[in-house]
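These are the structures in question, set out in turn.
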Structure I
């Protein structure tokens, strides 16, 4: 089980779990709850290069289509095909079954720019949610 308190977070609600030089990326429970009623997700192909802060995919709910932003830069080494075929895995468990992609990190200093759990919780609270 991935503990949300051990993850790093982008201000755009993506989370990162770093193991060696590979980072697993997903979206937070807060983001999933805000989207509600997920319909589909578009993820990049393996081998795609991500640029920190730039879009890497989209998630669609009955409310809207939202961009997914790369919290770190690097090369996509794996996608979660299960989530691509059943986006409800995100609603069920965004931290374990609902991870999105794995990325070989290009610049480890990108991780240091992300929020820890407490800072992310403050940001969510400041957004009035």
Structure II
């Protein structure tokens, strides 16, 4: 799972739309960073399960990434969510060990956090790896 997450993160960080939305270099972290510049993204959850049928040996990952924006950052959150969705449509990251055969958005949302000042964007990705 770690290799897939690193490959996806590297691909996201190299995308011009992501860099435009999350800074250059893109602020994508494995864990929350206390004083990170905003907006930034954090991987919140990685799930995996085997895929049966025609894709014997394949693994399905469900990855959730969260974007955090301060104050009136709803437009920043929407822009970042849209950039990740656009990246997912065109992304074909692979390396010697990992062949990703599908990346698609399962879910996306932008909402105000409980503090009333922060906006969050959430994108859940489905990733199939052969």
Structure III
């Protein structure tokens, strides 16, 4: 479950659509009703936070978002999109991340979700991060 206040338009999430898990894109949120309008690939539908789940950030998701992979020293991997950079110290292990955009550097010691990366990217670059 994701807190409604953590979602922004364009965020990519998983939704429980009557028992079937589907990937979707947040269109808008309604704080009064505590619901999020999500395009689940078939239709736009309002979901409660209890039916919205994060997607774990991994290499597959980064590549879908248009990042380019660059192996570093045999263990670390750098992912690039424009001048935005993200580094995992160990290939395939996204539990520790370093990301930077120009002089804005951020370090994470816990795994993050795709929607969190999208929101961080938008905060740092002022440009939305969408699927390529």
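Tabulated data for the structure shown
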read-out: Value 29, calculated as percent of Cα pairs over 23 Å apart, assigned to which of I, II, III; value: II
read-out: Read-out relative contact order in percent (Cα under 8 Å, 6 or more apart), computed value 25, structure in I, II, III; value: II
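Where a number appears in this text, it was derived from the coordinates with a stated rule and is not lab data. Just so it is clear, the structure is predicted and the values come from calculations on it, not from any experiment.
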